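Engineer: So, here come the structures, one by one.
Please treat every number below as a calculation from the coordinates, not as lab data. This structure is a prediction, so every number in the text was calculated from the model and none was measured.
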Structure P
Amino acid sequence: MKSVWAIRYIAAVVAIALAVPGWAADAKIGYVDMQRALNESETGKKARAEVKGQVDKLESQLKGKKDELEKLKDELDRKAVVMRDEERRKMQDDFERKRLDLKRKFEDAQAELQKKDNELTGSIIKELQEVIRQIGERDRYTMILEMSSSGLLYSDKSTDLTDEVLAAYNSRKK
């Protein structure tokens, strides 16, 4: 049912565009690759480096805990046969507690990193959107699409505004 409405909608838009030949001549459309703009902007590079530094720090912290857990598991595997039941259960409980603690720390750290990444990129995206709005108004664009989320399958390279947006954004940040 939805596909029928989508087809009708597209057909109506095409019919209107064909019925009003002046509309196509007056339309000025561009697009921006926001992911590329985010990754290649100076602020985006700094944000990515900051997050990478935090990831590296976290990995080194968790690696020590993981190594400790693996040693405990090896010890448990080797000694389990000769240990008394009570000692073995105590060691297994200790192992399980440390394993769950490591898992929680990993998940908490992952959530914290995701939050930090969202904060950093969110503010950059808002600033990029403002630059895009200004370019759109200044150059009288009818619309500027976002390359990946718009479903843009093809566009002439001359309508790609990403480099212009990057240059304007980076000069604004200096």
Structure Q
Amino acid sequence: MIVLGRITAPFGVKGWVNLHTFGDDPASWLRMKEWWLGGDAAASEWQAWRIADLKPHGKGWVAHFEGCDDRSAAERLEGMYVGAPRQALPEPDADEYYWSDLVGLAVANGQGEALGRVQRLIETGANTVLVVEDGDGAERLLPFVAAVVKKVDVPAGRIEVDWGKDW
């Protein structure tokens, strides 16, 4: 399961919910017939819900699920994670990646020096940051921007960066 976002609160009285998304293009999620909701990002039990509508609202998004028709029903969804199986997701465009595809990739600089593996990503508002951990447990925070990330090769399991080993 790929976690796409989280329901943060009910929106209005007709069953809509506020959605905090973990991606750049939530509108593309409408191509999926159903979304899965789980109480924990690592949950083994996800329940499929048919999405009725999704629209931008202010700086965020609001969603409406079939069968969630009043505020009480929406309140029961508060805090749930939204996810989908990887095969159900729309294919990303060239030079776009799902975060889950980047986690675990080996990171090396242009000189061939290994910097570690991507453990997770952080959204800072300005840009996404790769959290890279080496074999000794030391972390490096690398901005996921073109000036730093030179090549991503998901099938080969590797990211090449312009970053010194001693930085």
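Engineer: I have 89, 51, 21 for Cα extents along the principal axes in Å, calculated from one of the structures P, Q. Which structure is it?
Structural biologist: Values: P: 89, 51, 21; Q: 58, 30, 25.
Attributed to the structure labelled P.
Engineer: Here's another thing I want to ask about it. Determine which structure produced the value -1500 for helix-only ellipticity at 222 nm (-39500 (n - 2.57) for each DSSP H run of 4 or more, over all residues; to 500), calculated from the coordinates; the candidates are P, Q.
Structural biologist: Q
Engineer: Out of P, Q, which structure matches 49 when relative contact order in percent (Cα under 8 Å, 6 or more apart) is calculated?
Structural biologist: Details: P: 49; Q: 19.
Source structure: P.
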